[in-house]
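Structures given as structure tokens follow.
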Structure I
Amino acid sequence: MEFEKKIEKHRKAIDTIDRQLVELFNRRAEQAIAIGKMKKERGIPVYDPVRENEIFRNLREANKGPLTPDAMQRLFERIIDESRRIERDSAESHDEEPRGL
């Protein structure tokens, strides 16, 4: 019984953190959408390898573990992939003209 109580406590903490991550990922996505629209207006490509390297460098400096730097980079590679996708999507939807009846 003690094990079940302890593991349930940890699972509830994980659920809380997951909800916080969902909120943060969506806030990050909102910023990516804004950037995508700005890049489209200026004709700048979505992919920016210099910026991505800067992000990875910042993550390495901020990471205190227990995730390894490589693990953290793999996680953020996926997040960045989705950010690029949402930037492209927002830029494309920005191009669409309202349709008349």
Structure II
Amino acid sequence: MAFDLHMALVILAAAVATYATRIGGYILITTMKRIPPRMEAALAAVPAAVLTTLVAPAFFNGGWDSKIALLVALVVGLRVSHTWMLIAAWLVVIGWRHTIGV
């Protein structure tokens, strides 16, 4: 594989842009004396947004095994507050999947 200067520059530019946005947000928040309520609400919504972007494609593009595993995890997560129960349910669904050969 030959070295491609154009691709290396694109990767470097993407790394600089990513670092600038991350450090920029940190600097912005640390310079504020008080975080405005709208910004606080936006920051509180970030974990749910990230989880949605990770789970939704797996649910809609995956097979029935993925759908069943995600639904079982959702039900257990809503019914039981202990993380170990979610892990146990995940193990049961994955074991069931491998048992029936899906």
Structure III
Amino acid sequence: MTAAMDGVTTLRLLAQNVRVLRLTRGWSQEALAEAAELDRSYIGDIERARRNVSLNCLERLARAFGVPAPDLLREPDPAELGAQLLHRISSEIVKNED
């Protein structure tokens, strides 16, 4: 099902992708804001789909995450997302065992 079919707006899709990418990297909003050279409250607004993000900001976010800008606007592949989350959780477990 596409974003248009299930009522997900582009802003919500961007919000979801930014939050998921941030969390899978174990970053706080502050860490992402620093990496993207944006304000932390702006990141929070993006993650709540309250900001109409400029292309410049989209590129900053993409650069911070190391992904192509269009990836921030794509529906995530559930299998890939699950694999990323599993890797993140496994890494945290190993880190806490040390």
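Read the figures in this text as sums done on the coordinates, not as results from a lab. Being a predicted model, the structure only gives us computed values, none of them experimental.
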Given that Cα extents along the principal axes in Å, derived from a single structure, equals 64, 40, 14, which label among I, II, III identifies that structure?
-> I
Using relative contact order in percent (Cα under 8 Å, 6 or more apart), single out the structure from I, II, III with the greatest value.
-> I
